[in-house]
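Listed below are the structures to be examined.
The numbers here are math on the coordinates, done by the rules we state, and not lab data. Remember, it's a predicted structure, so these values are computed and weren't measured experimentally. Cβ atoms are built from the backbone, for glycine too; each structure is taken alone.
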Structure P
Amino acid sequence: MQVIKNYVYNASYQVFVLLVPLVTIPYLARILGPTGVGINSYTNSVIQYFVLFGSIGVNLYGNRQVAFIRDDKDALSRTFYEIFFMRMLTILIAYLFFLIFLVLTSQYQIYYPAQSISLIAAAFDISWFFMGVENFAVTVLRNFIVKIITLFSIFVFVRSESDLTNYILILSLSLLVGNLTLFPSLKRYVYLPELSKLHLWKHWLPSLVLFIPQMATQIYLIVNKTMLGLMTSVEAAGYFDQSDKLIKMVLAIVTATGTVMLPHVANAFAKGEKEKTKIYLYRGFAFVNIMAVPMMFGLVAVTPKLVPLFFSDKFKVVTSLLIMEAIVILFISWGSVVGNQYLLPTKQMKSYTSSVILGAFVNVIMNIPLIYFWGARGAVITTVISEAVVSGYQLFSVRNQVNFHRMFEGFGKCMCAGLGMFIVVEVLDTTLPVSWTMLLLEIMAGIFTYLVLLILFRVQAIKSIIKLVKDRK
């Protein structure tokens, strides 16, 4: 039951991280317009490079290390403060480089300093620690309060196009405040050891090893927006960003299992229970297949009605982008399970690193011609191909370790059920008028149809999910 509880907590946390921008998208799309949304997207993508280099892979490394030693309070305390202080120093170095960048650039001088608060917030991000000790509740409950305040602040302080700086400040400060509120919960797990006994830099190289794949992953997640802003326009970056946000919202629900299972699998691996790690992999794969397939088909079916309702007619371009990008839900879900739930906790860093570096390379290389000729649509095509390459390579790398038949058991039936659901929702979408009520009706009809078809097809993978729920270890 612990695993399913943590899944619910982590899924909620991931959704809440995106909740404020997603809840306010209809409002901001009308207030800020494509240009304002695009400027925020572009400048934030630039800041994320500094956040990335300042964080040096701590989130993944810290999560895993804490999972290994969470039963030893002395070791846990030393490890936490060593990693935390090391990250503080690397973020400081990254901020100095940001200041140099700010002096050299002539564009968006007002917006970059506001975005840079996110870089400061990264120094105080200790969510990796609570994920390592498998306490996801603390991050959810505290961040929920912060997000509600953030939501209220946006509607109060963002009232016109000239309030773009206010919007950026609100989002950046919410990250900082949310991270700071996690510290009071630390005393339950760790104490401050003698500073002279801390060895910060012993974590540098292992963290750097994890930083390489994380860097590659982040680059092909944010480089699209940067290149769109540089090669076409900030409006194009905004269109792509809106499509990507909705995809990430769906993915937060599906891929939360990968983050939850990482410390669980790492702990089993540390105890030498290698066969159990494979069992977790099969169950996790069954879960994401059952979840990702209907979300992919459902999003494609409702997008023509969803976009004008959610974004307004100014963002009609997003309709085609969402339909094209929806397939990455499946690819990223597979990668989340194989990569985060199996390769990382079992210390197969070479395969994991190779997959994301290959994906980043394909993304950057293909972006140049595709964005040049097709703008935002080219960026979406590149994203789909890159994610397919990453998940495909990861599956290839474990071909001799796992049983693919068990991994993909029931997948064909899930696809048939998803296709049946798509047909039902597509018919409703083309016949019913455009309104939120009708959209909700389509979604409910789709869920009902999919569940009925799963039962009729007797999908055996459901048993794996039930075992995952019942697992108390």
Structure Q
Amino acid sequence: MNGEEKMTEAMWQGNYGSLFVGGEWLPGTSGEKLEVVSPYTEQTIAEVPLGSNEDIDRAVAAARRAFDEGPWPKISLDERIAVVERLAAEMKTHELDMATLVTAEMGTPIAHSVPIQAERPRRVVEEMIEVARTYPFDEIREAATGRAKVTRTPKGVLAAMVPWNAPHLITMYKLTPALLTGCTVVVKCSPEAPLDQYLLAEMATRAGVPAGVINFVPARRGPSQHLVQHPGVDMVSFTGSSPVGKDIASKCAPMLRPCTLELGGKSAALVLDDVDVDTIANGLIQMAYRSNGEVCTAKTRFILPRSRSQEVIEAMKAILDELKIGDPFDDETYFGPLVSSGHRDRVAGMIERAIADGATPVVGGAGRPEGLDTGWFVRPTLFTNVERDFEVHQDEVFGPVGIVLEYDTLEEGIEIANDSQYGLSGSVFSQDVDRAVDAASRIDTGMVEVNGNPAGIAAPFGGWKDSGIGYELGSEGFDDLVMLKSIGLPR
């Protein structure tokens, strides 16, 4: 079965002409349609309603009713867990459908969509259920000055604003703790990648999520801003660019509306001088280039010891030269097209400006990949001779572009790692784990992976500096979704 046939098969029975609001499939109020275009074929693959301010109003009203009048926030944690467990079972059944939809709408190679866009979201749900079982929703605290019952109750209606690059995964980062705490949700889908949310709505309905608890509206900037400032919303959770995140924070501040912001990144892979190059080279490639490099946590700044840099570069080049570019539905493809023509032009422009600045492409460079005249492709690129003031070092590319910077002392390497407005992720490679952990502790970022080992879903995920405020995952992922109350008790 070729890519087009797989795509068509996945787009079965979807209610693409409607919006999912209040447990129903409703027509959009404006009649305006959003064309979903394949990044590979450049052909329209679906049309969905484009949400208006009135659609946002309907979705918030449905979520408000479900919270204020419905059973969801009032039932027990065990009852909510049972529903969310059924949702996880639905996700397991439809993993390939979900991965196929994401590949169709945004070009992520299917080899990456299955583990990242489908399997991992289900794991998020399953592991967050286990975190919820031990979360202190109700506890007694004793002190010499008094005795208190401390309760945590659901905050209310969450506006969950989801980007295009990992639509299903990031939705579950926000949706799972919201459901488990008893909140209701309006998911603002990205116009670039709305289709997977239709399948998620179907799965939630079959799992028994009550009407109005989850609502989905794809929308552009105006209605998105309307949602952020809507009087019926109690909290905003946004994942996306730092400039937009700062704008959202400025709009929430006058209302004292809490918001969590998971924003951009320009993460470093710091390689220490004791590494085994053959062991780490593939890990460096995976961290930087997976999912076309359209990943906020991509470690695209390779900070190498000058004494070992050439052999690391050669090992990485050998791997990159062999990775297949092309049809994202081909299981052998590593690099697919970027999500949109506009994003492709932006990434291509950054590659061209880096070359003009003096950077040397040892892999890739400007122009399209050979033989790919259709689709929003760029050449996967690895740059050397990059200075720290170059745009390609300071700004997030969000594409398959990595850069090499060299250091002479570990102190200099850590300084380079910290020379960024961002602080979302990072990695350290060394055969001495204690030495790697010490270096990791000195990198100004919310997460650091030693030798590629993930922190896991039980650990908090969030950024420092311009990479955001607040946390998702772990018990910390519940904290912003609850209201605290202290009740003084007799001894």
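General remarks:
- When FRET efficiency 1/(1 + (r/R0)^6) of positions 97 and 449 (r between Cβ atoms, R0 = 35 Å, to 0.05) is calculated for each of P, Q, the greatest value falls to Q.
- Computed -27000 for helix-only ellipticity at 222 nm (-39500 (n - 2.57) for each DSSP H run of 4 or more, over all residues; to 500) - originating structure among P, Q: P
- For relative contact order in percent (Cα under 8 Å, 6 or more apart) computed as 18, the structure of P, Q it came from: Q
- With mean count of other Cβ atoms within 10 Å over residues 193-200 derived as 25.9, matching label from P, Q: Q
- When percent of Cα pairs over 38 Å apart is calculated for each of structures P, Q, structure Q comes out greatest.
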